[in-house]
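Novice: Given below, in the form of structure tokens, are the structures.
Read-outs throughout are calculated quantities, based only on the coordinates presented, and are distinct from any laboratory measurement. From a predicted model like this one, the values you see are computed outputs, not experimental measurements. Cβ atoms are built from the backbone, for glycine too; each structure is taken alone.
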Structure I
């Protein structure tokens, strides 16, 4: 048996989808249901002035990303997606979620051009 790095990376990506889905869905649950805004739009560990303003957007992004990745996992396990389809879908979802979080974080913490006193 020959070790193939591409097979190993495929398994790493697929197994990584499980904790990613768990954390994203748990974060959406905490924000939307439990009303815990401690993880909303953090920048260097600091919350924005009004985290409840950005909470629906962050919850929606996490819920959408978690559901899409969960569907990808189910489709892989039931052999409905081939490798190219599920890896592309998972990759685009992960990167889109990271970029959307970055955009909300930057919007919640605007630049302050005033001098600090």
Structure II
């Protein structure tokens, strides 16, 4: 593999490109948070994944796990706390308040559990 360079203000900058599969990966909230965490707190792992062309796929996998955990916890807590469609029909404001509370708790758990993988 031959590396080519371009000159910018007297400095030689390597012409690097992401592998095609990395270029097509789109990250959501959890994936971006994980990427930022790695970049700031685990530079060695971040650079290893980046140079191997696996950073975005790794973050996309974390994103997928976080979304699964989020959905599962929401459903479990709704069932445990009797936050049902009947409650929504009967008392919309209470349902909104309780759902907001559940979502806030679940976001905190998902953040703490998946961000630091």
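Novice: For structures I, II, calculate mean count of other Cβ atoms within 10 Å over residues 28-35 and state which one comes out highest.
Specialist: Sorting by mean count of other Cβ atoms within 10 Å over residues 28-35 in descending order puts II first.
Novice: When distance in nm of label points 7 Å out along Cα→Cβ at positions 4 and 108 is calculated for each of the structures I, II, which structure yields the highest value?
Specialist: Comparing I, II by distance in nm of label points 7 Å out along Cα→Cβ at positions 4 and 108, the maximum is at II.
Novice: Which structure, out of I, II, was helix-only ellipticity at 222 nm (-39500 (n - 2.57) for each DSSP H run of 4 or more, over all residues; to 500) calculated from, if the result is -24500?
Specialist: This value belongs to structure I.
Novice: For structures I, II, which has the highest computed value of percent of Cα pairs over 16 Å apart?
Specialist: Structure II gives the largest value of percent of Cα pairs over 16 Å apart among I, II.
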